[in-house]
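In what follows, structures are represented as structure tokens.
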Structure 1
């Protein structure tokens, strides 16, 4: 017999309690909705919770951030429980994996490698990542950038990695000229896609986060309408 009364009356919960709660929800006599879910059915929930956590960061709302980080954690626990039931891995394996990754990719902290600047750290990180994931070609490195990312964010990350391989698309004046000409002739989806890629590259060259820049522009657009 499950001890739900004890869990329901706790003054403060731990990580172990959260894992137990998820197991109880997924049990045969648990919650009908939770039992029906699989990775794909709650895929959107994970995405939405991440976006809501980002909004809490952007609005500098600490109370909301605490809540939204909890919701993100719940999604991690939910997906981990699904895998535990399938016998492939569990939450402890997730924790072990990410902790191990942090140790391996910070040899300047946990080893003898020197890294005096943030640039050194990122250079080491990328080199270790490429080695551990056995990425032998430049294309493999680029294909490792998740296709599920927002397109503008993904474009800028791809362009940064491409530049690291020596693939340059021009300096700032050249890109501005290219964008100006493209805007006058663009008609097809392919034309617009190329224009947006060049805009993302111009942003990168100027040290601007293209995704955040568009986010802020949307806010300005909304504020241009009458209302509160």
Structure 2
């Protein structure tokens, strides 16, 4: 086989391998977790998938962990403030309309737990999720995506929402899709991974502080079948 033909064959094989990885990680895994596993096994499975995603990103050619620090000094704090206030406003309306008894429950009834969530959520939840759904998604699987940046962001938000299918809640699906749009835009358009992590962290803290955490609790999961 001529060198050029061999390169084309290798590129084709790599393309299909990445496509299978993408489908398994972002489509198959969340559906399998939501449909097949009991609630008690959901989080261990998700942690395992997240760990796999970190390994895949680490072995992605051309990727360096140092690049995730880029943008740390130019986070748009006005943007962050507006996003946080909007999250508070929308979240308050949603919790009062759907679960009024949960409004500010953690803040008022268990402030120590709320403080622990605020301290740990950015590191244990927001950061690993952002690594898997932003750099891994765009850096390792970018060649599979359409060239339209807006379409890429919508697709990214859609798979981020799908990753929360295990909660079987349209509220969770809508909230994570909206959040995914903001986080993906911050990373893909503004090129600022630290900013995406900050936005995700604050969104999660606000969600739990307002009482919307009741929809993100595996003990409340009720499958529709």
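Here, each number is a calculation from the coordinates, and none is a lab measurement. Just so it is clear, the model here is predicted, and its values are computed rather than measured. Cβ atoms are built from the backbone, for glycine too; each structure is taken alone.
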Using P(r) over Cα pairs in 10 Å bins from 0, in percent as the calculated read-out, with 6, 19, 28, 24, 16, 6, 1, 0 as its value, let me know the right label among 1, 2. 1
Calculated from one of 1, 2, FRET efficiency 1/(1 + (r/R0)^6) of positions 132 and 212 (r between Cβ atoms, R0 = 25 Å, to 0.05) reads 0.65, and the structure in question is 2
Can you spot which of 1, 2 the value 1.00 was calculated from, given it is FRET efficiency 1/(1 + (r/R0)^6) of positions 20 and 140 (r between Cβ atoms, R0 = 35 Å, to 0.05)? 2
Comparing structures 1, 2 by relative contact order in percent (Cα under 8 Å, 6 or more apart), which one has the largest value? 2
Comparing 1, 2, where is FRET efficiency 1/(1 + (r/R0)^6) of positions 44 and 180 (r between Cβ atoms, R0 = 30 Å, to 0.05) highest? 2
